[in-house]
Structures are given as C-alpha cells and as structure tokens.
Structure P
Amino acid sequence: MTVVAVLALLLALVALALAVLATRRAAALSRRPSAQDLPDDVHGLRAEVAALRLDSADALRHLAVVRYDAFGDTGGQLSWSAALLDDHGNGVVLTAIHGRNDARTYAKSIAAFDCDQPLSPEEADAIAHARPRPA
C-alpha cells in the first residue's frame, strides 16, 4: 500500500511541476510586446531598412578582378578584367590588355550575368567570381 501512495505522490508532484511551467510560459508570452505595441519610430525604422535593402539591390556592389598575362612576351600580370555587378547580374565588365608597346581598354555591358558581345575567358571568369553567393 505504501508503494502505491509513494507513486501517487510522485505523480502529483510531476503534475504540479508541469502546471507551474505551463503557467510561467503563458505569463511570459502574455508579457511579450506585439508588433502593434511597438513605438511608431520603430515601424518607421523598419520601413526605412526595407527601402534601403531594395535600393542596394541595384547598386554595383559585387566586384571581381582577374589579372593575367595577355601575351607571352610580357609578364607581371598587367592585363586585367574587372566585373562590377548588382544583385541581379546587371553591370559592366572592364578589360585592360597591356602589351609591350601599347595598352587597350574595353567595356562591355552585362545584363542578367550575360553579354551580347563575345566574352574572353578572363571576362567570363571575372563575372563568375563577382556573382553574388546565396546567403
């Protein structure tokens, strides 16, 4: 008979502990402020952050530079291709090819990570390196 009484007492204590935890959790949830309880300036700041995120998507903020030797008789990797892209893959790729006697520069428009003109392997490499990585 005492074993049954001890088990009943233990069961009652477990039930009491669970009831106390449930009461504390409900009280904590009721004290949490809702989105409507936040001050107006917080709502304004949230709207400004959302607008800044939209604006920055069009900024040329993804950059990659590839340096190389364009000709076998020159060294020092003085030639380069640089890609400047926004989040959508729009932007420009700039290329400077340095030879022994002259230097030439080129600019090609990029739309959605693609170009209407043929790209050199170095230009394509610069675009691939500038491509935004998923978060």
Structure Q
Amino acid sequence: MQVIYTPIGVMHCRLKDPKTAPRFYTESDVEGTIEIYPEYAQGLANLDEYRYIVVLFHFHRSTGYDLMQRRQGVGEMRGVFSLCSPNRPNSIGMSVLRLLCIEDNVLHVQNVDILDGTPILDIKPYKSTDYPQGPGQGVDC
C-alpha cells in the first residue's frame, strides 16, 4: 500500500537552522505564520474558536532514520517511536501551537518549533482541559 499526502500549506518563521531551533513546542515562544493554500482556506472556518491547534507536518529536511537512536544524540539508545526525532520512517511531525489569530488564509501562531518552509499536512483543534478553548475563547487579529 502506498500513502501519499499533499501539503495544505507552509510554515513561515525565523527558524532556519535545525541546530538552533527549539527542540519542542513547549520550549518555544517563537511566533510565525502558517499560510494555508487558497484551495484549503474554507476549511479554516470556526478554527478561531480555539486557542491551540495541533499541526501535523512533514520533516522535509530529514534524510534517513535508525529505529534505535539517542535523544538529541546523547544518552541511552531508544526506539525511534519513543522520541520526537525528525529522523523517522515517515518523517511526520506534530506540534501544538497557540493560535493567535487568523487573517484570511494565514494563521498567526506561537510556540513554533517548525522550520521555515516546512510543508503543513493537516491542522486540528487542540481539545483538552489543559488549555481553554471553545466558542468565545478564541482570538482575532
């Protein structure tokens, strides 16, 4: 079986170098924008009701993988599925970003740990009691 994804948008931010980028969204206060391609823009309706979004993306600069890796290159060997390494069999990443506002087809976000130019595969509302969300608690530009 072959699975093929088509990006719905692209990340724009100041993060260019994976060596200096935050390792995880919980360690980042970086702001950026996600440009959603026009043919998918209608799908953003009502997303502004949420303060946090789950962003699935393609690690477009990763090459190869090992099933056993060291966390950030140090320590004990661990299985790739127990790590957030960009070097994975399917090179899919996930971040939970704060949604600051939406302008047309552009999402303004915070807590970015995604490199500039990264293809965005999907966006979902983050639904958890850990963060406020729901109607009336989203934000506007």
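Assuming 0 is helix-only ellipticity at 222 nm (-39500 (n - 2.57) for each DSSP H run of 4 or more, over all residues; to 500) as calculated from a single structure, say which of P, Q it is.
Details: P: -14500; Q: 0.
Source structure for this number: Q.
When distance in nm of label points 7 Å out along Cα→Cβ at positions 38 and 118 is computed for each of P, Q, which one produces 5.4?
The value was obtained from structure P.
Ranked by distance in nm of label points 7 Å out along Cα→Cβ at positions 46 and 78, which of P, Q sits at the highest value? Display every interim value, and only then the final one.
Values: P: 5.7; Q: 3.7.
Comparing P, Q by distance in nm of label points 7 Å out along Cα→Cβ at positions 46 and 78, the maximum is at P.
Determine which structure produced the value 15.7, 46 for Rg and Dmax of the Cα atoms in Å, calculated from the coordinates; the candidates are P, Q. Mind dumping the intermediate values first?
Values: P: 31.6, 106; Q: 15.7, 46.
Structure of origin is Q.
Given a value of 25.2, 80 for Rg and Dmax of the Cα atoms in Å, for residues 22-93 alone, calculated from one of P, Q, which structure does it belong to? Intermediate results must be reported in sequence, preceding the final value.
Working: P: 25.2, 80; Q: 15.8, 46.
The read-out was computed on structure P.
With distance in nm of label points 7 Å out along Cα→Cβ at positions 14 and 110 computed per structure, which member of P, Q shows the largest figure? Please report the intermediate quantities before stating the final value.
Values: P: 6.2; Q: 1.5.
Top value of distance in nm of label points 7 Å out along Cα→Cβ at positions 14 and 110, among P, Q, belongs to structure P.
Can you spot which of P, Q the value 40 was calculated from, given it is relative contact order in percent (Cα under 8 Å, 6 or more apart)?
Details: P: 18; Q: 40.
The correct label is Q.
A short reminder: the numbers here are calculations on the coordinates, not readings from a lab. Bear in mind that the values here come from a model prediction, so they are computed numbers and not experimental data. Cβ atoms are built from the backbone, for glycine too; each structure is taken alone.
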